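Taken together, the values in this text are just the output of simple stated rules run on the coordinates, not laboratory data. It should be emphasised that the depicted structure is a prediction, and the values quoted were computed from it without experimental measurement. Cβ atoms are built from the backbone, for glycine too; each structure is taken alone.
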Structure 1
Amino acid sequence: MTRVSFSIADLSTSDPHYIEQAARLLLDAFRDRAAAWPDIDSARREVLESLEPGKISRVAIDDEGDVLGWIGGQPQYDGAVWELHPLVVARHVRRRGVGRALVQDLERAVVERGALTLWLGSDDEIDETSLSRVDLYDGLPAKLASFRSGGDHPADFYRRLGFSIVGVMPDANGRGKPDIFFAKRIGE
């Protein structure tokens with residue numbers, strides 16, 4: 001697939017059109033997953049929360065002015081660690097460099113703010129990884145060592161970007177539906 005042309009810019013409250021597009025991307029991307037954002041109002045609230053002071057919210061915009069992707073970041077541990085939350089890319093441009101560029105852009109921004117680590121959680125609610133539907137309280141190290149993913153789970157994407165699995169929260173989304181924690185050392 002060929003790469004798509006886009007630029008990355010800050011999202012702000014003065015961009016209601018981009019806020020709406022980011023909310024619609026979020027709703028579309030997670031429609032087959034958990035009900036974290038069951039409607040456009042909840043998705044819009046998530047976008048607006050990403051604009052709070054101290055957080056980072058960036059969008060990938062194509063030449064026609066359409067939002068192709070959105071990423072957010074929020075500081076933790078006095079800014080030494082940042083959480084990547086969320087990342088969403090329009091279905092028609094996935095696997096064309098938008099997500100990678102957004103993550104790399106966020107990495108640069110948080111390193112400039114003194115971050116040492118970037119982390120994220122990625123739920124498995126629909127059996128897309130080997131950590132789903134198993135007892136993670138028994139033999140967890142072996143299960144992490146033999147981790148595999150499939151479907152549309154983003155684990156392989158994050159691993160290609162240098163993230164490692166650093167933990168898991170069993171049953172975070174119901175019995176056998178974990179939240180998988182990924183992290184990457186980014187600062188000096």
Structure 2
Amino acid sequence: MDKRFFLRDTRTVARELLGKYLYREINGIVFRGIISETEAYHGPEDLACHCSKGITPRTEIMFREGGRIYVYLIYGMYYMLNFTTMSDGFPAAVLIRGVIEPEFSENARDFIPLQAKTDGPGKLTKAFQIDKKLNTQLIHPSTGLWVEKGPPIDFKIVTGKRVGVDYAGEWKDKPWRFLLKKS
């Protein structure tokens with residue numbers, strides 16, 4: 001996906017990332033999986049969004065033009081992978097909550113199943129070796145993390161409340177979580 005894909009409304013990007021391949025290349029090993037769950041965090045009014053408190057060293061990346069990687073650490077142990085969206089100055093990002101059918105390859109052609117859980121944001125980043133070194137980088141093969149068109153899938157998209165944002169008042173109930181479900 002080129003940068004223009006990410007320069008759109010965060011909720012649209014979150015929905016349309018479903019079914020796409022997430023790729024991670026590190027030390028000659030390529031990981032990939034089909035994005036199966038996302039959450040949208042959109043704008044300074046969204047009290048569940050990190051940027052609702054303004055620009056900080058941590059959130060500055062969210063205020064940049066879409067198409068960048070935002071990685072942060074929670075509970076001192078789990079990295080969270082996000083992709084920034086929208087135009088320069090409007091803070092927003094999509095959290096990648098999980099992938100299905102994770103695979104890896106040592107030659108970037110012959111993929112075999114990855115025997116690791118990727119059904120949660122912390123599990124995904126651990127399995128794909130994603131950490132803060134990627135923070136602020138472009139979503140592009142040259143940085144080792146990118147998104148491509150996925151295979152044909154027989155799933156429907158369902159929406160729900162975002163996870164772990166009970167502190168956000170009415171914003172906790174926004175149906176900005178998107179999931180693939182078997183049809």
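Taking distance in nm of label points 7 Å out along Cα→Cβ at positions 116 and 172 as the criterion, the highest value among 1, 2 goes to 2.
Here distance in nm of label points 7 Å out along Cα→Cβ at positions 68 and 140 has been calculated and equals 1.3, so which of 1, 2 was it run on? Only one of 1, 2 returns 1.3 for distance in nm of label points 7 Å out along Cα→Cβ at positions 68 and 140, namely 2. When distance in nm of label points 7 Å out along Cα→Cβ at positions 92 and 108 is calculated for each of 1, 2, the greatest value falls to 2.
Each of 1, 2 could give distance in nm of label points 7 Å out along Cα→Cβ at positions 20 and 36, but the derived value 2.5 comes from 1.
Out of 1, 2, which one gives -8000 for helix-only ellipticity at 222 nm (-39500 (n - 2.57) for each DSSP H run of 4 or more, over all residues; to 500) as computed from the coordinates? Only one of 1, 2 returns -8000 for helix-only ellipticity at 222 nm (-39500 (n - 2.57) for each DSSP H run of 4 or more, over all residues; to 500), namely 1. Structures 1, 2 were shown, and semi-axes √(5λ) of the Cα gyration tensor in Å at 25, 18, 15 was computed from 2. Can you tell which of 1, 2 yields 18 when relative contact order in percent (Cα under 8 Å, 6 or more apart) is derived from it? Checking each candidate, the match is 1. With respect to distance in nm of label points 7 Å out along Cα→Cβ at positions 4 and 156, the largest value across structures 1, 2 is given by 2.
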